[in-house]
Structure P
Amino acid sequence: MNPVKDETIPLERMADLCRDLLVKSRQLVSDEDFTKETDTAKIIAFDFVQMSETFNRLSPEIKKKFRTVNEATIKGMRNVLVHDYGRIEGIIVRRTLEKDIDPLLQETLQLVEELRKANKKADF
């Protein structure tokens with residue numbers, strides 16, 4: 001099995017999660033909406049956790065290609081959301097949704113395309 005092809009699966013999952021986060025973020029009216037534990041906030045938290053777990057499955061080589069996010073940042077967000085730590089601040093989550101998710105989506109889609117091109121060359 002070609003390991004390059006395997007990397008597209010978690011990257012495509014990350015792209016799907018980014019899209020979900022962008023849609024759900026439009027349903028949050030204020031920073032406090034996240035801390036109220038609404039259904040939307042719970043889904044957003046779950047998607048962030050899933051993204052972290054998916055990012056973890058990527059090879060070190062692929063992780064290094066990301067410029068918009070690094071492993072420590074994505075794990076840190078996951079840990080706060082999973083373990084609560086009493087520190088979940090709506091403004092931080094909202095700012096992440098507004099400023100970081102779309103660039104992460106674009107970068108993820110670019111990596112998927114690069115891997116697909118590499119796969120086509122390897123198949124010849």
Structure Q
Amino acid sequence: MPTFISTPSGNIDADRVQGALPDRKFRSAWKLDVSRNVIEVDMVVARDLFRDKVRAAASQETRGRVLEDFLDAVLDDDQPALAQLKTRRNGARLLPSRQEVEDATTPEALAALWEEDKLGSNPFTS
């Protein structure tokens with residue numbers, strides 16, 4: 001009975017695949033290079049996956065800790081803290097559109113762009 005590897009482009013017979021499988025954190029971006037029978041990461045899809053996770057984390061971060069910090073800064077009339085919060089929010093919000101994301105050529109390069117101080121723990125590392 002054959003074993004299949006599930007990818008976004010369909011199931012692939014595992015006996016056809018040569019070499020090691022890529023990192024599973026970008027599994028949604030796997031594709032089969034039929035000329036070499038190798039599963040690789042489609043970087044266009046990986047970038048979209050990365051951007052989606054950044055947006056979700058930035059949104060979650062804004063609703064959570066940043067909101068609490070914002071309220072504390074407003075109540076204390078702490079202008080430097082408000083400026084720092086604005087910088088942190090803008091940095092997280094702008095990360096998906098930064099050129100570095102488009103320039104990343106490997107999943108590892110994408111994962112290295114995650115800013116834990118603004119987005120929380122990196123879902124692409126373990």
Structure R
Amino acid sequence: MREENEKKQLLTYLIVRQWLWSTKIFGPGLRTTENKDHVLKELKEIEENPFDLEERVDLLLLALDGVVRLGRELGLTPTQIRYAIWDKIEKNERRKWPALSDQVPGQAVLHIKEDGDASAESTG
């Protein structure tokens with residue numbers, strides 16, 4: 001139980017730290033266009049050097065920044081944003097995914113659409 005609490009506290013801390021730093025440097029608001037532009041540049045760098053851990057961390061932080069900014073715009077607390085992240089991880093874990101043998105190299109692996117799952121895309 002203690003370890004689970006520490007994980008939750010760490011994620012909440014990262015959310016708060018990202019929000020404070022990003023708002024100080026880049027200002028408030030969603031910054032969707034700016035964030036997307038930066039994400040695309042990071043993806044290009046990752047494509048050029050897939051083993052550069054720092055570039056992948058940059059991508060993670062940009063994604064976190066987008067989530068935190070939207071959460072703040074919606075009036076969510078850092079704890080509520082943390083719950084949204086945990087909920088999505090758990091949702092992905094419950095979904096059905098194609099077998100490794102059915103996955104096509106170089107293509108996104110999408111979850112298998114089930115009845116009532118309007119958000120799912122075809123696995124193509």
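Each reported figure results from applying straightforward, stated rules to the coordinates on display, with no laboratory input. As the structure is a prediction and not an experimental result, all values here were calculated from the model.
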Discussion item. Of the structures labelled P, Q, R, one was used to calculate helix-only ellipticity at 222 nm (-39500 (n - 2.57) for each DSSP H run of 4 or more, over all residues; to 500), giving -25500. Name it.
Written reply: P
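Upon calculation of Rg and Dmax of the Cα atoms in Å from the atomic coordinates, which of the structures P, Q, R produces 19.3, 68?
The value was obtained from structure Q.
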